[in-house]
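So, here's a batch of structures to check.
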Structure I
């Protein structure tokens with residue numbers, strides 16, 4: 001790959017940064033990062049405002065075919081993601097834009113595409129994911145929630161868990177067991193569901209800091225029209241694998257770390273210990289350099305993923321690799337920063353909190369990307385089996 005930007009791309013990148021800076025200046029005082037959008041009403045309103053601003057500029061459809069409203073290419077998407085991540089802005093629905101839309105383009109019928117893609121493109125419709133269950137997380141094929149077809153609709157019963165944004169979302173995509181007697185992996189159906197459907201109950205699962213991000217979703221005789229299926233009846237596992245690749249590519253997380261490390265470097269340059277800036281301490285310099293090197297490596301990997309996506313060549317191993325690398329880099333960054341700040345790294349709502357308490361929050365939540373989207377242990381298996389051709393354990 002040639003990593004140099006053309007003059008046109010450089011101009012586009014500057015435009016992304018300019019607009020994102022303008023939106024950043026309008027953020028509510030309570031907005032403290034992506035997680036706050038689900039927890040606080042005015043932050044959710046800001047999320048939807050940003051989404052509409054991106055939508056009217058055509059920035060949510062980079063890489064889409066022109067007939068579905070596509071604009072720009074995957075490199076535009078990468079540069080846009082970098083600007084949004086740098087400023088820590090909401091507005092890009094991680095479920096609708098980053099996961100569902102490319103999945104519908106790859107596996108959805110014309111009817112499905114025409115019905116659901118416009119709401120994603122405009123930023124008007126927000127989505128959530130109904131996948132995991134209390135006894136089916138990384139082993140998603142072990143789920144038990146059923147979707148039994150009766151006439152022209154499916155009747156869904158069961159429980160989903162760890163559902164990010166389910167208390168806010170307009171619609172959900174989910175996978176369900178359509179035939180309890182059929183073999184595992186061959187009895188799953190992928191359906192789209194209005195979250196206001198009768199029979200859906202959402203209960204929050206609070207974070208340790210009290211934030212409301214995750215939810216339990218109970219489905220009791222929920223009726224979903226059969227024409228809201230993606231793929232074929234019983235063919236949901238193939239759709240799951242398509243979507244999982246987009247979910248795990250994690251480009252947004254990669255660029256969110258860029259501004260975080262800049263904060264850390266600025267703190268080390270400005271803060272003195274025993275009269276000497278922290279940036280002069282060789283041990284600290286080494287640890288920061290290790291983070292910066294890792295960040296450059298994962299940024300390059302993200303560009304590689306974007307290039308593969310543009311050519312429809314992204315494999316399971318590639319998405320798994322960037323998921324493992326970026327999530328573990330975030331964990332390392334959170335650990336090093338709180339170690340560096342000492343007691344100041346343990347406060348967020350205080351005059352003593354450094355950098356608005358960003359590191360205290362990152363330290364508490366950095367385990368989430370490691371566990372979600374399939375644990376990193378599962379991802380390493382995918383890399384070994386599908387990427388390296390290593391034998392499975394008997």
Structure II
């Protein structure tokens with residue numbers, strides 16, 4: 001990993017080492033990918049105000065996230081199917097985050113189960129929840145997260161209707177993979193990936209398999225999962241979740257001031273300004289475009305986290321300057337995982353940390369608390 005200098009290097013290595021269907025699952029967006037591109041393009045348009053001859057010898061990225069110390073304002077976002085990017089991918093990513101002193105969020109649609117991760121790591125992690133039609137199963141899932149001592153629940157609210165991702169359909173993306181000649185040839189060219197996945201604990205959705213009726217058959221499991229995303233989900237369901245979950249609640253998928261106001265009313269400790277990485281509503285605004293107005297509306301009442309297009313420490317600085325308290329990365333660490341397992345995720349985190357430190361120095365600030373819009377060129 002010594003020749004890896006940026007997240008794009010990890011992306012290219014990931015692309016070489018992991019089968020096309022799983023790389024594209026992590027890398028691509030929905031429909032024409034307008035929002036996917038806007039997340040990156042709009043971040044890049046934000047320019048810094050360079051300052052000189054300021055003592056920046058005390059630079060430190062340490063902060064707090066929901067009252068807990070963190071070595072930097074960074075969180076590993078929930079990403080589905082990490083165990084298909086690298087065997088036991090969720091465990092490796094969680095270990096990397098904990099070694100770096102930042103939070104890790106497990107996806108409902110992970111390959112390793114909640115219990116698999118809890119048994120393999122030393123500290124609490126966050127759990128991300130999709131509320132499905134089978135409320136009995138969801139109640140059980142929340143209770144499993146409580147039993148595993150998960151320290152925050154991240155409720156993702158922008159997936160009641162699933163945006164079409166053309167690449168996934170064209171690749172015949174499924175978990176576990178359906179076999180075809182093209183897939184066999186692709187897999188055969190990536191023996192290290194195959195060996196790693198085969199040695200992993202699971203090759204299907206660990207949180208769901210065995211816990212829902214009639215899902216022992218893999219086809220039935222896929223059918224059940226696809227049928228379970230709930231178009232009736234509304235704000236009143238938050239009260240039900242609150243009665244079961246006693247801990248910190250984060251609502252992910254807020255892209256509108258009115259929705260941010262509602263999230264504040266239901267007592268969430270934080271929201272994540274996010275458009276699901278450009279994987280849902282194509283043509284939606286970029287996350288960074290709506291961040292300032294959401295911060296103005298509710299930033300004094302709850303923590304604002306940012307998600308969408310972060311590929312560097314400079315991007316983290318941009319989001320912090322516009323009012324976010326911390327940032328989530330998804331693709332950036334998934335690239336690291338596919339490129340090199342736990343070491344790759346550690347590399348991704350370290351790249352962003354070093355870039356953030358450098359950017360702070362060249363903008364004349366020493367602490368995360370000092371970062372606001374005065375570091376931006378107007």
Structure III
């Protein structure tokens with residue numbers, strides 16, 4: 001039985017071919033940012049209150065007006081179908097079962113419509129802007145018609161970061177069995193039966209369009225770079241707003257000045273994110289820059305942290321610093337690779353249980369009780385003193 005997210009990671013590592021596991025687990029270049037996302041949570045420690053009645057605890061909250069059971073959002077992750085057949089639809093069902101938000105990636109292996117049909121829970125759609133703006137317009141319109149509640153515009157991928165594990169493994173879509181990896185793949189008969197002989201793995205949102213994946217498009221890196229529009233700038237926000245009637249979130253903000261610019265443009269949610277350490281390496285961790293962005297935004301937008309969450313205590317720390325919620329990407333993928341829908345549900349359940357236990361032991365029975373007095377920097381400084389310096 002998986003007791004924590006690391007247990008799910010180990011299960012996924014055993015059950016997935018190395019190239020598929022590395023696709024989910026790896027980061028860019030030297031993976032400094034990937035490691036920092038995890039390690040920097042340890043720089044924060046708790047300041048518990050005792051003799052507080054914690055017999056009734058509550059982690060329900062609202063995110064962009066949507067009431068959910070927990071401050072968790074399943075992050076957009078491309079091609080989850082490589083880990084489990086129709087991975088995005090499976091994960092969306094798991095999120096609905098736990099009443100948390102699921103975010104579908106533009107580059108999913110399931111279509112906008114398939115995920116909407118599979119899920120009874122709240123859905124967001126994550127948008128990469130295509131060079132073909134009519135394709136972009138069509139994606140947004142399809143998400144609107146399918147009932148997605150928010151549009152999450154990712155802005156930190158003008159070109160794809162150099163993910164060296166994928167380059168060494170020769171990552172392709174769909175995955176290929178080669179002389180180099182055949183033994184590794186054959187040692188995972190469950191994955192081979194479910195995924196290799198399962199539904200076609202491709203970017204389903206582009207099937208039938210001018211951007212559909214073909215065998216002539218080369219590596220995954222070449223294909224993604226051929227799609228994305230690196231010319232997108234702040235002036236384009238008005239166009240996105242004209243296409244989308246609901247809340248708009250921007251994912252990939254890492255500085256206070258960009259956060260202030262975003263809220264001045266009317267953006268409803270800021271997702272503090274370095275793309276899970278998969279884009280520009282040597283960026284600070286998401287948790288390190290969270291307070292400066294919360295302070296820059298104030299109450300003009302909701303702030304969501306994305307990056308490095310592996311424990312419910314990580315979520316509680318982020319919320320104490322002012323985040324409304326946390327996105328979880330790799331925890332979902334580890335659960336998916338370990339055992340499909342049951343694994344994703346277990347990943348969410350683990351985090352929810354850890355949040356509940358942390359609230360009780362911290363003497364803060366509800367999320368509303370969390371503030372910066374609940375944490376301090378390891379070594380003795382208060383968070384306010386650290387921010388001032």
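Here distance in nm of label points 7 Å out along Cα→Cβ at positions 186 and 202 was calculated and came to 3.0; which of the structures I, II, III was it taken from? Traced to structure III. When distance in nm of label points 7 Å out along Cα→Cβ at positions 106 and 346 is calculated for each of structures I, II, III, structure I gives the greatest result.
We did not get these values from a lab; they are worked out from the coordinates using the rules stated. Since the structure is predicted, the reported quantities are computational estimates derived from the model, not experimental observations. Cβ atoms are built from the backbone, for glycine too; each structure is taken alone.
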